[in-house]
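**Q** What follows are several structures.
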Structure I
Amino acid sequence: MKPANVLLLMSDEHSKRVLGCYGNDLIQTPALDALAARGTRFTSAYTPCPICVPARGSIQTGRYVHQIRSWSNGEPYRGRAHAESWGHRLRDEGHRVVSVGKLHLRRTEDDNGFDTEIIPMHIVDGVGDIHGCVRTPPRKRPTVSLLADQAGYGESHYTRYDEDITRHACDWLRTDGSETDRPWVLMVSWVRPHFPMIAPERFRERYPINRMPLPFATGAGERPDHPALQALRGIQCYDDYFESDDHRRLALSAYYGMVNGVDDQVGQVLEALDACGLTESTRVIYSSDHGDNLGNRGFWGKSTMYEDSAGVPLIVAGPDLPEGKVEDAPVSLVDLHQTIIEGAGHALTEEEQTDLPGHSLFRVANGDCPERTVLSEYHASASDTGVFMIRHGKWKYVHYVGYLPQLFDLEADPLELRDLGTDPAHAAVVAECEARLRSVCDPDAVNAQAFADQKALIDSHGGVEAVLTQGQFPHTPAPGEKITIG
């Protein structure tokens, strides 16, 4: 591909179900819808892990979670000494590589691959959430009620932080971005619509609660009865704290308002790009680190392998990319490594093509869609075992170490309401999917490694009881925000 600038736009916890170009008629997302109209939208994109810190380590390195052993929100990417990122590769090639906003790596003092990190958010104190490593058994948190308690409209540190991110990104484009001496990669990363579910008041009238759809599959006999999911719901019991269906609708209204707010921020950055005359020389990527269950099946937040949580929106646009294309081939956020390098105009090395699990999204958008098995995995908070999901063709297979698997036909059952994992008629499909998983990794060995690493980390912090008595925080505080609970 010809050299070009690359603008990577990231949000946090954005369900692809809440995006106009993905078929939601209620949400107002004109900027992202317009980006999809002039580019390629991927319908089957997945996070490598449905929780923030491991997902972002995978995004930086192009490697799966088990390859970098970043298992939880207490085990972050630690810079070049940990694994080389696409930023290191491009910086070594002479590119300017800059970030604005949330990174959720260990700390700025590590060499994360950026020339400059502008108003970054990293894990708290370079330590993060060790509590999530306590998984034998998992323990409830004193903060679990806050998702419901805080849901609604008003002022939020996250709203103000996102506005600062946008302002800095637009300023950078007007000054440094307009310099033509060498191409650049700019990563702009907002924190919303990650909870707390607090949206600016101006969005309340756009999403009245009487228009908000209730979560699905929440009635008696409708929620999944898989024992690993029942255990997860018992720990991440967010739904227990909603007082009524109107309370749930209020939370969803606020979430829609936050998504609308992120779209506003995206629009401002894209307008600045255009005003600087950079649109025609810049490839743009939009995605999110994972989705949000939004009450469906009784789950809120992430941590499951359902499409709401493990699926992500993903759009690419710019020079040499098809316009208005919808691509159904399964892809992953690990693909961003090769995508960004190629988008900046560099050929991939043999190692990047063979040793890394990803594939350039620009090649996929242009019709080069190799047969592949896409993986997501989870080893973090509220999970008593390792969970592995593969997507191959129409099939989604979920492997729980020590439990029976799940299997979904996403063509016939896009809402994943019919689990075929124990259906004798699909035994051959289950066996094939398990074989495909094992061709990517050994789930038993990976599960054992995750627990061993987490035990060592817990021991280094004084043991289980010491970790459990440390102050808890419901979300990573924005710069300047002070929160400690528990």
Structure II
Amino acid sequence: MTVSPTLVWFRLDLRLSDNPALHAAAGRGGPVAALFVLDDEDAGDWSFGGAQRWWLHGSLAALAEALAKKGVALVLRRGRAAEIVPAVARESGAGAVYWNRCYEPWRVARDRQLKQALADEGLETESFNAALLHEPWTVKTGQGGPYGVYSPFWRALQQREVAPPWPTPGAMTGVEGLESDALEDWQLLPTRPDWAGGLRETWTPGEAAAQGRLGAFLQHAIEDYGEERNRPDLESTSRLSPHLHFGEIGPRQVWAATQDFLERQGGQPGKAGKSAWKFLSELAWREFSYHLLYHHPALPEQPWRENFRAFPWSDDEAAFRAWTKGRTGYPIVDAGMRQLWQTGWLHNRVRMVVGSFLVKDLLIPWQRGEAWFWDTLVDADLANNAASWQWVSGCGADAAPYFRIFNPVLQGEKFDPEGTYVRHWVPELAGLPDRWLHKPWEAPAEVLQDAGVRLGDSYPEPLVDHQRARQKALAAFEEIKKDAAE
């Protein structure tokens, strides 16, 4: 008996290994058609940002090459997925359509309708979990509801079995004759100006690069991760976030590889074992963010805590532009924002510092920072981006109060103690001694002169006085607390 083709709709799962939809399609027998749809219309404000588009081009090229080696061509189409997926199913003669689930609110709503429409046409439809350790609706509190605080969520997660990754399918038979857009015609890469030079120097998209990065981290860096993960001046983190976002590697694969490392350590003794569990806890924060987004789909736009809707935010456009360009006058903040623009990525400790500065020193709404990150980060992820911006702003689900305000000078001195990070990204300050590097406005005039630093010229004066800005932010917070109590 001849088995009809299976259409596999790729989304944020751009890999062959541990891809349950592709694995199921290969196991069903019959030819396999592979489709990726660039759907900017349904995404609205959350269509891929500029840095993500650069990454997507490389990732799709790598996926197409990997699929071709298995005998399957990747079909590219641009437009509304709700229309294109059924059309390609008909063109390919598919009897089944498989995909891996996404959890962004607009995708959830669209996929639910699409699944019904395909079923009405008599097609078998099935979706799978490739993006998370556990589905958001399966991890519940003792009362049966969703978690709102990370620590108990992480404890609950550790009590659950994580399914092993699926193997990579063997050779498959493709479907001939399907029309495809040319990847170059999508113009995902910047032209004039070409701002992606730093991205090209820093990153290699694709599944092979993701596996290589995980392997290198487990071999060289994970033992010191627990002690060094907050140091932006050191190569101490995995930098897997963009690969995870685009699904070039799955969290089950990361979990399984780290567990293998732990077993080689004999469980979790010593520094290496503790570091490995700390790394897994950060993977769980990603999981928690998706948990929040699924249960609270307004998370990217509205504060979790209702009283923050009345917060007296500032609309200082000049201050916002200075922040985006790394010209705030606070070296650790400026280093971070320049790293972001140059490489499309930002160390997590520095993300917290620059985020706190935007919302608590400048009193600019967290949604503006979230939108800037969305456009400039290669790992811009709706769940992570929204949950983390709300956390640093003090209006989110987890216990991070508004009055926790990062001091950019102390953060720089603690986590970039020798100034390596700042000197790299803010080279105009490189000649300053360590003592003054994170607070150049306090340096004696002769020290500034010897270092070639001219405040207000070669490097800006601070946008705000941090201590005064802190008091202003706390006063605003007290005001909305009082209003909420009345």
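Derivation of every value follows stated rules applied to the coordinates shown; laboratory data play no part. Since the model is a prediction, treat every value here as computed from it, not as a measurement. Cβ atoms are built from the backbone, for glycine too; each structure is taken alone.
**Q** One of I, II was used to compute helix-only ellipticity at 222 nm (-39500 (n - 2.57) for each DSSP H run of 4 or more, over all residues; to 500), and the answer was -14500. Which one was it?
**A** Label of the source structure: II.
**Q** Of the structures labelled I, II, one was used to calculate relative contact order in percent (Cα under 8 Å, 6 or more apart), giving 17. Name it.
**A** Clearly, the read-out refers to II.
**Q** Something else now. If distance in nm of label points 7 Å out along Cα→Cβ at positions 245 and 373 is computed to be 4.2, which of I, II is the source?
**A** Answer by label: I.
**Q** Using mean count of other Cβ atoms within 10 Å over residues 21-28 as the calculated read-out, with 21.5 as its value, let me know the right label among I, II.
**A** Label of the originating structure: II.
**Q** Out of I, II, choose the structure whose coordinates give Cα extents along the principal axes in Å equal to 86, 54, 52 when calculated.
**A** This value belongs to structure II.
**Q** Work out mean count of other Cβ atoms within 10 Å over residues 37-44 for each of structures I, II, then name the structure with the largest result.
**A** When mean count of other Cβ atoms within 10 Å over residues 37-44 is computed for each of I, II, structure I gives the biggest number.
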